[in-house]
1. Among I, II, III, considering only mean count of other Cβ atoms within 10 Å over residues 112-119, which has the greatest calculated value?
2. Quick check: -12500 is what I get for helix-only ellipticity at 222 nm (-39500 (n - 2.57) for each DSSP H run of 4 or more, over all residues; to 500), calculated from one of I, II, III. Which structure matches?
Structure I
């Protein structure tokens with residue numbers, strides 16, 4: 001890292017924990033970042049990191065009509081002309097990166113968010129065209145797993161030296177094993193229960209409805225299991241109704257979205273982590289669970305295959321299949337000695353491969369090389 005103080009424009013869909021971490025790390029690298037959220041979507045309650053400027057022409061949703069797209073592109077051109085950034089760093093591919101590409105951002109560094117390349121890129125001919133347009137305009141594309149790298153090469157035809165693969169990683173100072181400060185087990189009478197935790201948003205791609213069906217199947221066989229279901233989202237009404245209709249209200253605790261400062265204690269409360277997501281790159285929530293010492297149950301697809309080996313550190317299930325997910329969940333609470341070995345494996349793997357502070361400098365170095373050229 002040459003320590004050059006870059007002026008960068010960072011474009012994202014809304015404001016999430018991941019965005020905050022990127023922005024804080026930009027500042028830590030000595031850069032001057034300006035943040036441009038495309039929508040008012042806010043999943044992170046903490047304020048922007050100190051040293052981050054912001055532009056505000058966010059709308060309630062992403063553009064849908066031709067007129068809305070034209071307006072966004074024109075606004076992006078104006079922002080680039082006014083800021084004259086050394087680089088524009090934008091994602092996801094068919095959102096921020098596409099608008100920046102059409103606005104003539106140069107150099108454009110595209111950040112894939114996983115699902116944009118693994119699912120959305122193939123949803124229609126229009127999506128394929130939009131994906132290729134954004135990728136071809138990119139000086140660099142960052143992805144968090146080999147599955148994303150392969151999808152970038154397939155859809156954009158980019159050479160290897162324009163694709164950087166690194167797991168985003170997590171803050172290991174916060175996510176680690178230890179006692180939980182929460183009194184939930186005593187309060188709910190779950191002292192001897194085997195608790196699964198899910199921290200995914202209640203959106204279609206995360207298939208929380210499938211998770212509830214799978215939990216019901218497991219609950220019928222093992223009445224002592226419990227599920228902590230953190231989060232919320234557009235499917236909240238449907239999910240809450242499913243909990244009621246399935247008759248599992250006493251075995252499921254759904255307190256809503258939990259702030260990042262409290263999240264480590266929720267992982268330490270649990271015995272295992274479960275995600276029913278239909279697609280994943282390198283899941284940050286899975287890495288947080290692994291670092292906390294939990295065996296993990298995830299779908300056997302995309303980035304998960306690079307992290308999870310059945311019987312070694314967790315279990316894999318067929319995406320969207322409740323019976324398969326129930327069997328995978330049962331397998332990780334079937335043997336306490338093996339669970340302990342899985343826990344140790346995940347802690348070690350997280351320390352070796354999922355340290356954000358070790359991984360992020362690769363992005364900094366790559367962007368600085370592009371700007372220098």
Structure II
């Protein structure tokens with residue numbers, strides 16, 4: 001049996017392993033064995049009357065316009081669970097970055113909320129297998145993230161003020177990683193689709209050998225009416241104008257039908273946000289996890305989704321909509337360069 005701690009069926013839970021479980025938090029910033037709960041509370045702490053070991057440092061403060069390292073881990077190992085909670089103003093002002101095996105550019109670079117399928121800078125619940133968001137703003141990731149030599153996770157606070165009360169827990173297993181295990185990647189993009197070609201690019205020619213495992217969208221309507229006739233397309237291993245995989249409609253790709261009509265959140269796909277408030281443009285949040293059905297590629301991959309509605313004459317209407325996306329995938333390294341992360345003012349939704 002492999003020592004690689006991938007998610008397993010319940011039937012495999014009794015199988016013993018030599019993996020060593022460790023966890024990083026504000027109470028144990030290094031994750032070292034027997035190094036938790038060492039902080040000594042000061043006189044103003046709620047734990048001042050109890051002393052060391054009684055919730056003396058459960059969270060940290062993120063200084064304005066600064067980057068904080070949340071985890072530095074020597075491998076081999078696999079990150080198994082990440083839990084974070086913080087005020088909503090950091091959902092788009094905070095950038096998560098993950099670096100594997102001493103790489104100089106991140107394999108994950110995504111605004112904090114969007115990584116956990118909470119787009120628009122809004123907080124809403126998600127009940128799925130790899131991402132769970134519980135009341136009130138409890139972010140959970142169960143994506144397995146293997147690394148062979150080293151893992152580094154940072155959060156950049158691009159907000160103009162300090163962010164107090166940043167809580168986090170990163171749990172991992174130290175054990176060998178198989179040669180054929182890919183590295184986890186996630187990338188954020190945002191665009192306003194032009195009417196001449198109403199297409200949002202989710203990924204553009206990532207290079208390497210791997211498989212695509214998920215899409216999360218924060219879709220902002222800029223016109224009334226139905227917005228989800230567009231198709232998703234996967235251009236695999238050198239496809240030109242025509243894709244190998246072509247969807248049949250936006251709600252179809254996310255597992256719904258006939259314009260949704262209601263929100264839902266399930267293990268592999270969901271439409272957890274449908275927000276239409278007076279004085280606001282309508283906002284939608286969607287996710288689709290390709291866990292049972294990964295999209296495999298040998299050389300490169302490009303992913304796009306169209307923005308289409310209906311004209312009164314029964315013809316498709318090209319839409320100028322505001323779409324932000326997160327793509328999740330595994331691949332061999334090195335990865336292709338990511339596009340530059342837009343500045344704060346270009347990330348907040350309308």
Structure III
């Protein structure tokens with residue numbers, strides 16, 4: 001355990017009674033007593049997550065837009081207003097996903113990326129290897145902390161901790177936009193399917209802000225609730241639903257790939273070949289017809305033919321049913337079954353999300 005990395009909030013988690021668990025290279029809170037209560041707090045009220053293990057990377061240079069246009073499958077030309085955000089995959093030449101990330105437009109000479117914890121080192125190495133061709137400065141911001149405040153009451157609860165100027169900006173902030181004042185950067189983004197904020201601030205202020213939010217009634221939440229919330233919201237998890245072996249087209253992320261014009265980007269040719277060849281696996285949502293729990297890597301069948309597997313599965317506290325996302329053969333039929341401990345159970349195909357904005361999205 002001593003070899004695991006700790007975020008700046010580690011002591012606060014333990015003081016608040018968190019059950020800790022290894023998550024990649026990090027010692028992170030799993031829950032604070034009840035992951036179900038934490039899940040419902042976010043869907044109905046407000047909760048907060050330590051996301052300091054994720055990394056902010058600032059990019060600067062006169063050709064930074066060209067740089068990201070080449071590195072990202074989505075098109076940063078869409079970003080024209082300072083603070084506007086874009087979700088995208090960063091691909092290998094063969095179309096495999098290096099990481100999925102959020103890019104914020106800061107100005108014509110600057111962008112900000114937020115990358116995943118488990119891919120941070122390879123992301124930075126990839127960016128730094130490509131940057132010299134565009135004279136772009138790549139600056140990992142290990143001096144910053146980040147707290148995600150999520151739920152229908154997130155903005156109203158968090159705004160009193162902000163400066164007057166930032167509070168006014170956040171009150172008018174549109175989804176997938178960010179506001180900034182001094183060292184604080186606040187995005188109206190999240191990973192739960194609820195309204196909310198991701199607050200980036202100097203690392204040395206993070207613990208104080210976490211404790212102040214708790215005093216305002218914000219429920220601390222751990223990784224368990226974060227996973228059930230994102231699964232209900234139909235949001236992919238890197239390393240489960242996609243990775244370097246799978247393209248966005250086979251991961252339900254075709255909507256993040258901008259290929260309508262002739263913009264060159266890393267991985268484009270591989271994606272075009274995959275489209276031309278056809279037979280791309282389908283990425284679907286599933287609900288278990290009976291009792292039981294759908295879990296990662298359970299095998300799916302169309303009759304007696306194995307046609308895919310679950311990539312993310314679990315029990316939905318909102319729906320009180322077992323749900324999953326899965327990758328299946330392009331020609332898989334409508335009536336599928338899943339193997340659970342050697343027995344086949346019927347599953348119902350649905351289109352994610354399963355739940356968002358406090359309510360279920362499927363019958």
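Every number in this text was worked out from the coordinates using simple rules, so none of it is lab data. Remember, it's a predicted structure, so these values are computed and weren't measured experimentally. Cβ atoms are built from the backbone, for glycine too; each structure is taken alone.
1. II
2. I
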